[in-house]
Structure P
Amino acid sequence: MSPEVTILMTVYNGEKYLRDSINSILNQTFMDFEFLIIDDASTDESRDIILSYNDPRIRLIENEKNIGQAESLNKGLEKAKGKYISRMDQDDISLPQRLRCQQDVMEQNPNVGVCGTFAQFIDSNSKDIIVKWNEEMMTENEDLKTQLLFRPCFIHPSVIIRKSVLKNHHLCYEESAGHAQDYRLWYRISPFCDFVNIPHKLYKYRLHKSQLNKNKQNDQYLSSNETRRMILKDFLGREVSQKEQTIHAEISIAQHGSSLSEVNEAENWLKFLMNHNKLDRKYKKKSLIRVLQKIWILLCMNSSHLGIKLLIKYFSSIFWKFSFKNLCREIKLFLKCMIKYKVELFNYRI
């Protein structure tokens with residue numbers, strides 16, 4: 001009899017945190033799963049750690065040579081026996097109720113094809129940390145799909161995916177998407193199912209030095225840009241110029257605000273997207289406005305070094321609307337503008 005859920009994890013030289021990661025899955029309150037681990041030709045003790053477990057739910061597949069995460073994940077998708085596929089990373093932790101909560105959502109909402117969760121960020125010592133950018137995550141279907149115009153809408157290893165949606169539409173991870181393989185998949189799958197994020201921290205996402213490496217961040221940025229360009233092209237119905245692509249990419253990571261003229265340019269671009277949607281109507285108006293407002297406040301938060309002029313610009317924009325939810329952030333923005341403090345935005349997926 002097939003398991004309800006396949007936990008899919010790829011491993012490459014993950015010995016440092018691997019045991020904690022595996023234990024977090026084996027200690028789930030939901031028990032009807034197989035744990036499919038793809039070892040991508042590790043050269044450390046990862047294989048021995050996996051084999052040290054005497055649990056019939058663990059199924060190890062060993063690659064003869066290192067083929068990379070996308071191809072390894074696709075191998076896992078082919079081998080998975082579960083109705084649902086739940087992702088897991090080798091250095092993260094799933095909280096005990098994660099699978100139970102996500103499986104409940106999928107069973108109760110047959111139109112949902114991808115369900116993610118919020119996450120607690122932890123450091124290399126497994127200590128909880130608060131990240132500077134800490135943006136509010138979207139939870140509703142239309143909002144999540146609209147967010148794809150700028151950035152991924154899920155924390156990739158937190159998701160559970162309905163396998164039938166992938167199978168019926170011949171979808172998998174695209175190796176050509178590079179580090180944006182998940183971003184590309186969310187866009188490909190978005191026409192065929194609903195999305196949802198559970199607004200509870202059911203996953204611990206580890207941030208460590210290798211993720212902060214500038215070269216890796218640059219590779220991730222370039223990979224994401226190509227997917228962003230694809231999505232923007234589909235939205236506009238035409239080719240995207242290099243200038244438009246650059247502006248859109250920088251706005252997407254809240255970095256197009258080194259001067260007041262750049263902030264003005266960013267606001268005009270957001271207005272352009274909003275006006276184009278009135279003709280195209282690809283995105284629901286309310287969802288697009290919510291996403292644009294979120295992008296606007298993040299951009300201005302990261303442009304606070306411009307001082308009082310930025311503050312005036314923020315509050316006079318059509319993308320500002322009073323909200324108690326934003327009050328705390330706006331107080332921070334006010335204080336930062338008063339001392340002209342600039343922060344560097346780091347994102348777990350760009």
Structure Q
Amino acid sequence: MAKQVIPAVTDDFLKRDGLTATPLAWEDGLRASTGPGSFEWWYFDAHFPDGSSAVIVYATKPLTQRNDPLTPVVMLTITRPDGKRTPSSKVCPAVQFAGAKDRCDVRIGSSWVRGDLHRYNVYAETQGLAANLTFTGCVPPWRPGAGKCYFDQALTRYFAWLPAIPFGHVEGTLTYDGHAHWVEGTGYHDHNWGTVSLSDVMSHWYWGRAHVGDFTVIFVEQVATAEYGHQKLPVFMLAKGDQILTGDGGPLQLQVGELQKHPGGREYPGQVDFHWQGAEGTVDIALRQPQIIEASSLLVFLPAWKQRLLRHFANPYYFRFSAGIQLSVDLPGLGGGVQAAESGQAIYELMLLR
């Protein structure tokens with residue numbers, strides 16, 4: 001019999017972790033051990049009207065090296081208005097890491113982030129690039145239940161997630177090509193930590209988000225490995241303005257079609273549809289004409305000899321897309337009823353771990 005993934009969505013799990021229904025500032029502080037067996041990262045991304053963007057990650061160790069000792073790393077990717085993308089990273093000695101437990105206050109070398117679930121000051125510098133940005137939340141912080149999935153009955157092996165800013169305003173400077181450029185746009189911030197290698201328990205996932213019209217939506221389907229019976233773990237949040245309408249992921253279903261071959265040897269769909277049907281009504285998300293922002297083998301984080309060896313057995317791959325979105329909301333059972341049809345752009349990713 002297959003093992004079961006246990007989503008921590010009931011009140012019992014909130015009590016177990018000392019949580020309330022509404023996230024508090026300490027939840028975005030240091031949550032996991034920094035030693036071998038655990039991982040943790042704080043993720044930020046921002047997009048600007050001139051076409052530029054920034055992705056910033058502060059991590060206690062490289063993302064594929066959970067069993068390493070504390071090896072703090074800052075990752076900064078800046079995309080210029082002309083589409084030129086420059087990824088960079090900086091690994092620092094363990095003594096150059098500090099993280100508070102009562103709030104988000106993380107320092108890795110000369111880079112740092114401080115915030116309180118609503119406003120974050122972010123500074124990162126790596127290899128001639130820098131980002132000095134302020135993120136201000138427009139949608140309140142949220143999590144599905146306790147924000148964890150457990151992969152054992154003892155509740156020791158888990159993956160946790162907190163979207164502290166599901167959608168927000170961003171302003172500040174990006175430095176590249178020797179100049180600081182003032183930017184103002186929109187952004188997102190979440191926080192992940194855990195005690196299990198995702199490649200051990202997850203087959204793949206689709207994860208996306210969008211802000212269209214007055215709506216913010218997060219949509220996720222995670223699929224566990226065969227050991228867990230390919231159990232599906234949907235996550236869904238819909239907000240209108242600064243009010244979260246629903247955070248119930250149970251009714252979410254995914255359909256994909258029009259598979260396309262990528263030169264890296266993996267396939268991705270040209271058509272992605274999410275359908276949510278709950279007691280309040282329905283929500284439909286159609287993603288079309290995906291444009292690849294990033295496509296990379298996860299093996300690139302490993303030494304060259306390991307890459308050559310593992311390619312005989314697996315080719316884990318990460319895709320990140322920008323796509324057109326059609327959002328249809330029909331929730332007659334919610335208050336006075338909410339109906340809308342909006343279109344715009346969405347960001348979503350496909351992670352293929354197997």
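Quick note: the coordinates plus some simple rules give every number you see, no bench work behind them. Note that the structure is predicted; figures quoted are calculated from it, not measured. Cβ atoms are built from the backbone, for glycine too; each structure is taken alone.
Below is a table of values for the structure above.
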{"item": "Winner on relative contact order in percent (Cα under 8 Å, 6 or more apart) once structures P, Q are ranked, highest first", "result": "P"}
{"item": "Value 20.8, 65, calculated as Rg and Dmax of the Cα atoms in Å, assigned to which of P, Q", "result": "P"}
{"item": "Ranking P, Q by distance in nm of label points 7 Å out along Cα→Cβ at positions 92 and 332, the structure that comes out highest", "result": "Q"}
{"item": "Of the structures P, Q, the one that 9.0 was derived from, the read-out being mean projected area of the Cα convex hull in nm², for residues 180-259 alone", "result": "Q"}
{"item": "Among P, Q, structure where helix-only ellipticity at 222 nm (-39500 (n - 2.57) for each DSSP H run of 4 or more, over all residues; to 500) as derived comes to -14500", "result": "P"}
{"item": "Label whose coordinates, when distance in nm of label points 7 Å out along Cα→Cβ at positions 44 and 84 is calculated, return 2.4 (choices P, Q)", "result": "Q"}
